[in-house]
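Before anything else, here is the set of structures, which you'll find just below.
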Structure P
Amino acid sequence: MIPKAHEANWKVVGMALASSSFLYTGLGATAAFVALMLHSPSPIRHAFYEVFVHFHFVAAAVSFGCLWVHLHGLTAKAYLLAAIVLWALERATRFFIIFYHNFGRSTTTATVEAMPGDAMRITLRMARPWTFRPGQHIYLYIPAVGWWTSHPFSVGWSETEDAMTDEKALPMSKQDLIAGPQKETISLLVRRRTGFTDKLFQRASNALGNRITLRAFAEGPYGNIHTMDSYGTVMLFAGGVGITHHVPFVRHLVAGFAEGTVACRRLTLVWIIQSPEHLEWIRPWMTSILAMDRRREVLRIMLFVTRPRNTKEIQSPSATVQMFPGRPNIDTLVGMEVENQVGAMGVLVCGNGGLSDDVRKVCRRRQKKTNVDYVEESFSW
């Protein structure tokens, strides 16, 4: 192409591209793949998630379409066909899973509560039973807010509840009698951002009681590559809504300690929030955890409030649940646990980049003298 442009001019090159489907489709596929690469870094995905998702689908479709024409009559087209078949099978499988989990005698619904600090607590009442493990996440679809987009969220809580929350209520139909008295619920904690989460927060805020119930679909669960069961000492650091990832671990380890099924003998949860109002995000979950058998023997909770309105807001409920103003000294907290360490120590962090960096540096220094494993959960998709 370059020699042709040198011998004639770029006008000839343009005519060649326009007259040759092999050339312009190859160039189009290349441009689409370059665009996919340029818009895929994590900062872009995090800041413009919906734009990323939509553009990703469009660019991928353009690249596949161009390649299909570009490879006409060539043996390499068989590889493209294989890729398309695999993609179609993956999409069909996901669609089947979504349909199976969200349609039964009833359908999945989402109750969205607007919380202080631009957060939402979303409770999904599933159409079928699900089984979750700590650290897993789901993809959430709410057609009334975003018809064909899904968003990944960590599962903060799951339990089986009575289908008829009003104990005086009677079943209204034959379907109520068949469905039985219990239903699986999944709870998420979501921070208001832009796009989907902003629209959802506004709808909940404008509803009666700051609560709204919508039709929803959940896909998953995915993840859970980390387990803390084998560590004698466990420290969990969370920043803001990062607590969602840690609550299931706390619940699982406390229950395992009481039943003798995990190695954990010391469990410390450090949660950093801006205001005491943010405690409302997980109050019902934490109330259940604090009522668990033998909780006081293993669990210690440390709450750090970075922007208290006054010192009267900072009150420690008990010796095992303490509240402090300001930011924590990570090195001091980890050092205290190392001095009383039982067995191997696992440190799990879920928060912003600054918190993760601080905890990582401290753990790296401690690894020279003791057995400390550092596990970081990404705060963004």
Structure Q
Amino acid sequence: MQPFSARNPRGKSFEHGVPPVLRPILRAYVLGLAKWSSTFIAAWFSLKLLQSKKSDAYFENVYYETSQGQVLRPTHFAGRTLDLSLFAVMRALDVIIGEFWSQQKERRLATQTWSQVDRLIGTLADPAIFATSCALIMWAWIYTPDRLPRSYNKWIKSAAAVDPRLLEALRKTRYGEMKYGLETGQAYVLQAMCKDYSWPLDYGDPVKSIPFPCEMVHMGTGRNCEYHALSRFRRSFVWAISTYLPLNLILKVRKPSPKAFKIALKSSAQSSAFLGMFIALFYYGVCLGRTRLGPKIIGTDIVARRKMDSGICVGASCALCGWSVLIEDANRRKELGLFVAPRALATLLPRRYLPEHQWRETLAFATSVAVVFTCVNERPERVRGVLGKLLHRVLAQ
């Protein structure tokens, strides 16, 4: 087999006629396009291979209209690889937006137009990604938990330690099944809590209690919202550090030293404080929305109370809790933001869809992987986090 040569049949190079100053650009473009195309093709067929495996979780009996009436048929749905595809898409977006921002920064620094606002945007970008993602995830956990994987639901439920009857009441209020001032037959939900916590049964009656006392949200820690938030922080901190500290100490066993112990202790305390503040802000956000600030802004009549408890209080808590990530250091914020963003995006998309639309997911995945892998070769520093270091190490070999 003859070696490949960048010459045409007449023996002339394909660069013939191109000014010498532009030839390096042409070579870089052709080489970059070749790398991108080869990665795109490999990613396309790799995902198709994963998608070819059928799963019982993606089969459902669906009624179809026929000339003889409705017929029940087993139908296969796509979407099993959606999480992987969204992970690739978010990484590609991070690369593209990061490169654009880097070029903007270089130009503005060169012209001395880089402002404090630009610096602030750069600092808060990763925390904002994390906070927005957490808001979507926590909203889905309360109102549409089926949009989250079971592992996410289980972990959040364990960390939040919330009474499931309280979540049920929030959902019923959201969807109009439970309304203040109207007898809808749903008082039993919270009245069961009243019995367990030794509260008056009227606390759980939407006709008699407008609104439900915040004491019910506090679940036995008293009436003060601020004290409840502090108690949540303390409990969550203890729960988290009992997990983080042993793990961090195990990682330092290979090279034990006083410095390694201090690093493990600091990292564990920082991560535990972050999680404790996350949960405390989540609960306090509910209190802000329905007790502390909501009534002063929206009002105190029945209609206003319905609005606050049907979404505003939960929206406030979801928007607030993610900003606890500011407790973590910059590198950790970046990793956390890139980790939760794909899951947040998944809450906005259908978990299952018809197979004829699967090519869209495959196209998005292949394009994104091609962007990331090409960038690892050309600009490895642009692929951030542990993934970037790992890919650079693998592809450099």
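We did not get these values from a lab; they are worked out from the coordinates using the rules stated. Owing to the predicted nature of the structure, the values given are computational and were not obtained by experimental measurement. Cβ atoms are built from the backbone, for glycine too; each structure is taken alone.
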### Query
mean projected area of the Cα convex hull in nm² computed as 27.7: which structure among P, Q?
P
### Query
Computing helix-only ellipticity at 222 nm (-39500 (n - 2.57) for each DSSP H run of 4 or more, over all residues; to 500) gives -21000 for which of P, Q?
Q
## Note on the structure
Highest-scoring structure on mean count of other Cβ atoms within 10 Å over residues 255-262 (candidates P, Q) is P
### Task
Taking 27 as the value of relative contact order in percent (Cα under 8 Å, 6 or more apart) derived from one of the structures shown (P, Q), identify that structure.
Q
### Task
For the read-out distance in nm of label points 7 Å out along Cα→Cβ at positions 135 and 263, a value of 3.6 was computed from one structure; give its label from P, Q.
Q
### Message
Tell me which structure, out of P, Q, gives 1.00 once FRET efficiency 1/(1 + (r/R0)^6) of positions 119 and 207 (r between Cβ atoms, R0 = 30 Å, to 0.05) is calculated.
### Response
P
### Message
Quick check: 15.6 is what I get for mean count of other Cβ atoms within 10 Å over residues 47-54, calculated from one of P, Q. Which structure matches?
### Response
P
### Task
Taking 16.1 as the value of mean count of other Cβ atoms within 10 Å over residues 39-46 derived from one of the structures shown (P, Q), identify that structure.
Q
